[in-house]
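The next part holds the structures, each set out as structure tokens.
What follows draws every value from the coordinates through simple rules; no lab data is involved. Source: prediction; values computed, not measured. Cβ atoms are built from the backbone, for glycine too; each structure is taken alone.
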Structure I
Amino acid sequence: MTALPRIGAPATRALAAVGITELEQVAGRPASELLALHGFGPRAVRLLDEALADAGLAPLA
């Protein structure tokens, strides 16, 4: 499993609150689902998409 990239503390806490702690767990998920989390914004989506691409994983939907 791959650790989440540095996306900011609020976004990282938002993901941890729903049980997401590894990059593979966000692959292919809808960006709208993540954006609905308190503390998660467009910058975090962009950073996650970049990390997913670098890791060869499915981008956010």
Structure II
Amino acid sequence: MEGPEAERLCRGVYQVVSRRVSEGELEDVLRELPAELRALWPAPLVDEVARHEAQDRFRAER
């Protein structure tokens, strides 16, 4: 399966998973996903993970 149907199903799975798994666990999962799959998650959580990753990079550079 490819294209819009695959994307729709993937987003649906992500919505269900995000309701059943704690935010901290979801952040751990998102950090491991390739960018293409991460982009399909609901935006608020993806934005939060990106913010945490930026903070981690900043701390590592210091």
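For mean projected area of the Cα convex hull in nm², find whichever of I, II sits highest and give me its label.
Comparing I, II, the top value of mean projected area of the Cα convex hull in nm² belongs to II.
Given a computed value of -26000 for helix-only ellipticity at 222 nm (-39500 (n - 2.57) for each DSSP H run of 4 or more, over all residues; to 500), which structure among I, II does it belong to?
Derived from the structure labelled II.
When relative contact order in percent (Cα under 8 Å, 6 or more apart) is calculated, the result is 41; to which of the structures I, II does this value belong?
This value belongs to structure I.
Starting from the value 12.4: which structure in I, II was mean count of other Cβ atoms within 10 Å over residues 34-41 calculated from?
II
Kindly point out which one of I, II the value 3.1 was derived from, the read-out being distance in nm of label points 7 Å out along Cα→Cβ at positions 2 and 42.
It was calculated from structure II.
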